[in-house]
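Take a look at the structures listed below.
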Structure P
Amino acid sequence: MRGIGYVCSSCGAGAPRWQGRCGGCAEWNTLEAAPSAPRARPVPDASTQRLDGVDPGGSVRRPTGVAEFDRVLGGGLVAGSTTLLFGEPGVGKSTLALSALLSVAARGEPVLLVAAEESAGQVAGRARRLGPVPEGVEVATTTSAPAAAALITRRAPAMCVVDSVSAMSDDGLPSATGSVPQVRQAAERLCAVARAEGTALVLVGHVTKDGDLAGPRALEHLVDTVVRVEGDRHGPLRVVRALKHRFGATGEVGLFEMGEAGLVEVTDVAALAGPRLSVPGVVRTITNDGSRALPVDVQVLVARAAAGPRRVAYQVSPARLSLLLAVLEARCGIDLGPHDVFAAAAGGLPASEPAVDLALALAVASAATGTALDPDLVALGEVGLAGELRAVGGFERRVREARRRGARLILAPDQAGGADEGAVRPCRSLAEALGAAGLD
């Protein structure tokens, strides 16, 4: 269309200059300026390199000094990475981030805390409750994402905590603070500057009433690591786990107890389950979480229902409880229809994996018959709808932990592994396990 400066909006005919009447369709005042041809953008150069020759040194982890947190992170934080730490209000996510920040500062490395929801005095008070505050901890109270990014550029800290990213905003966007565009823009800006300066960035986030991460789901794709802090805010136990980790495997867990002085790392996991009880409805099992085998006491109470029977489950799977009650009735002749059944895992540790089935079923039968089981008995195994016992993962690790905790009888599926442990009693079905436990 060289030489055509105007185009008729009616018929599309071109003209070198404007004129009142189109020469193609004879319509008046239909000529408009022709759009300029788009300029071709230069194609950026790209190069390749052999993967076996790439130095992986950029992914070296730096320990935070909080051992259970470092366990979840696979050894520590990576320089230039961004970690999203989230959990329900009051669960201890800000305390955990501050503990890691103070620990890094105690090594003499510069750190920065961007407090978007608290004053400097509030942060100082919380920090002093955790212990002596080392030198070199800088705090800024701002909700401006550009200001926080400028601070990171100017200070170049080894670690920076932004608490919380949901409160950060950018005046360049017209939307309200906490909205999807604001949170995403703030996260993108902070991630970019942290990567450029080699700063390990920790963003503290909130959750919705459904327990999901507040803000856009795309926020999880912007960061390198997503860590969730779980636990009952009214109880002491906190479980920290990685849901996404670009620098290592996920699934590892860290255990803390919330006390007056903040989060304390749990060194004796067995103490969480409490003393061994010789009462009906209590059976010990071993759960497998990450690389850890954790002893958990499953407790069940069976009582005659005043109205419609209720099934209440806390820290155990309600669906698995209902399934096991049906199997006990159909395969073992234990009818719990007119009774309330309450099931829980003692100590606050979750026990919802299928490997807990056998312990939960034995606890129900024990509570229903009023027969107390041996406190040194441990039950492992998944129960199928036919009443059969199925193999579980991490069996040898579970057996070793049970033996280390003094188990004298381990009821488990007939599977390979653990055969050299004399306390293991293989069982093929739930009915056989009930007989071995003295509940037949």
Structure Q
Amino acid sequence: MGAFSITPLAGATLVTPNPTAVSAVSVDTTVINVLLIGTDYRPSDATVRTDTLIVASINKAAGMVSLLSIPRDLFVYIPMWGMARINRAYDAAHVNAYPGGGPALLEQTILYNLGIPIHYYALANFDGFRQIVDTLGGIDVPVTCQVTEYKLIDPTFDESVPANYELHTQPAGVAHMDGALALWYARARPVGGDFFRSYRQRQVLRAIYHRAQDAQIIPQIPALYGDFRDVVETDMSVWDIMQFVPLSTRLDEAQIRSLHIGPNQTTGWITPAGEAVLLPRPEPLRALVTDFLADPAANRLARDLTWVEIVNGAPPVANEYLAAETLRGEGFGITLGAPAASPQAQTVLIDYTTSSKGSPISRLQAALHLDDAHVIAQPNASSPVQFRVILGADYNSCPRLDWMDTSGAAPAP
């Protein structure tokens, strides 16, 4: 599938010049890119929006999976349509009778603007997502930041009636979620807006995967494939899916990367029509895509991980799991130590490294909200881990959101 340019329809609205197609990134035959699509489709709707777009790049040879979230407001060139938010591509395909429908036009749009070749897709709407989670018996999600947002009182209630909603707060901690709660958590937008929502969506995907492992669901894929055809639309056959089973049985957290297109790769802009969109910044975006699809030999995950031992020195007992979730998201290897012998008032970071060259200590401090006064240097070349975190009563599990740092963003046009 090669990138191409199609002259937009005569009625298309061109508010910016059409960008030139980026060069497609060449990937090895052992790399399979699957586009995961979440839609808000309801039978009563005249249009369909793809509010969740995540590319899962599965490297079978290296035994790694990378997830890349694409924001729904990314302003891109849609072949045969023109410039628009990327979440318009799916519906534009139906308007223009595009061959292959919404998924095909989404794939071409991603290839044209990001250079990422897509091999397969899987699509689920709200009802399908809820059914998947409920079939698994629910999922356990490490909620690192409290979320408060209106929630439908019952998933069977009419979503168009305001009285059917109630304000719901999900506190920080490891939460067991059924399908309705997991959907709400993945869709809520407070605390960091749309960028943090994409972070929670990747959390939920990992939780679904781990629950499938624990419940021994993966060996049942051939039987479940037929059962789920009504709730998940995909161009993968059961045999296409089975090629991933050997990898899925040995995949752990250290082999799953989570990336996102955020403010450091985009610039906020208001279109002449008054729509708030995100304009791609070509160079930072290309660097992110290159890292996302990097060859295993060059990929940072293929190198030795920096290992961090997490020790809980204060209640609640779930804090170590929340810290692990945050630091895994930053690319660290995690091991959980025994609880501290006595309660700790303050969180401290112990640095066992013997060289400052290439030290990730600043990232650790930022993720854990620690200043220099809470870092203790104890060089030890024989230590099995490079850092040790002792969580105190002051621990703030809500991570520093790198995508909220727009200091490197280009000025708005």
Structure R
Amino acid sequence: MITLDRTKAPQFNELDELTFIHPETHFLANGVKVNVLSGGSQEIVKIDFIFKAGTYHQTKPLVASATNNLLKEGTKNYSAFEIADGIDQYGAYLQTNVDFDDATITLYTLNMHLKSVLDYFKEVVVLPAFDQNEFNIYMNNALEKFKVSMEKVSYVARKESMQQIFGSDNPYGANATIKDFEKITREDVIEFHHNFYRLSNCEIIVAGKVTTECIDLLNHFFGDVVPSETTHANIPLENKTNEQPEKIFIKKENSLQSAIRIGKQFPNKLHSDYFGLQILNTILGGYFGSRLMKNIREEKGYTYGVGSGIISLQKGGFFFISTEVGSAVTSDALIEIYKEIELLKTEKISLEELTLVKNYLLGKLLKSCDGPFNIAEMFENVYFYGLDYDFYNRYIQKIKSITAEELKDLANKYLINLKETVVGTL
């Protein structure tokens, strides 16, 4: 029996590199590639069908999200109830998601029930019905949710800020309006699905305890689906000058809080400054011990939460600061936010704070590798940029080597010409 000496702290081992489950490449009978990350001890698998069908690719507002959300609402052979009930009876879970770049259909299931569940999963992926009645119900519900959301200062600020940062002509900055709900039709959804939800426009990633039988079953259900080429044209990013104002204020009568959103376009994962900017962002507002949290939440008490982030997109990226504060202290909160930004540009971070942030980031990175599902997510996060796992080990080395002087230089280079959106009361 080992006796622990609890008067001594456990040994601290510094992280040098991460060990990953490397993908195995398989091909279905129709030539469609399947990336497999096999690991873990539990008899469960996660299957992601990831299509280049995000909002960036839509030619009409709301179409991408409507298409993705309606996939489970009835297929050629099953009603929405039969799909939900059929999936639930096996303890499986089916979810759909759409973001700026991609749309995903994800299945979690026990290996022993994979064959039964894939029968429903194939229907959702390949044979959605897009019934007119289901379409009408979905759009009516979506419109009511949109109206409710538009009364929330945080939602309006986020929406307006994206347009302010990217411009209304850029797919990343385009906003939907109530009138757009009247324009979208069932035929728009069918056409979008036909153009973008094809296996030739899809990446299949399987994680968990993946057996030979799992691959054989995937081939059985999807190997005979013709992966015809997509017919859509690539949508180029507009290179027009962003004419949006540097500051936007939208007054909300009787609002008890104001939403603040500050940001600008930033480099994505492919840029050499990306790692350094992630570290700089963490110091400013990227974790609970950040400068913004200490100042605006803990010292001033203006808000319950404030934070900043860098979002990498496949054709761009952006930085943001976001918070909601009491209406009476909106102007004061803005002053404090810009004060913290200015301090990063004029004063070098102390060794103590930098060491704390470095250890936090290394620990967070290590935790993100726990289990095959998390590793699959890490794989996806680099795979779609044409990168590999070396990205993370280079990030580790940057975290360990970056200096206070480098961070100050990055702050002066990038934390300038920020765009500000305030919704509520000034």
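For which of the structures P, Q, R does the calculation of distance in nm of label points 7 Å out along Cα→Cβ at positions 79 and 95 return 1.8?
Q
Looking just at distance in nm of label points 7 Å out along Cα→Cβ at positions 247 and 375, which of the labels P, Q, R belongs to the structure with the highest value? Present the calculation step by step, with values, prior to reporting the outcome.
Details: P: 4.5; Q: 3.6; R: 5.1.
Result for distance in nm of label points 7 Å out along Cα→Cβ at positions 247 and 375 over P, Q, R: largest is R.
P, Q, R: which one has volume of the Cα convex hull per residue in Å³, as calculated, at 272?
The read-out comes from structure P.
When relative contact order in percent (Cα under 8 Å, 6 or more apart) is compared over structures P, Q, R, which one is greatest?
R
Distance in nm of label points 7 Å out along Cα→Cβ at positions 351 and 367 was computed and gave 2.8; which structure, P, Q, R, did it come from?
Structure R accounts for this read-out.
Every read-out reported here was derived from the displayed coordinates using simple, explicitly stated rules and does not represent laboratory data. This one's a predicted model, so the numbers in the text were calculated from it and none came from an experiment. Cβ atoms are built from the backbone, for glycine too; each structure is taken alone.
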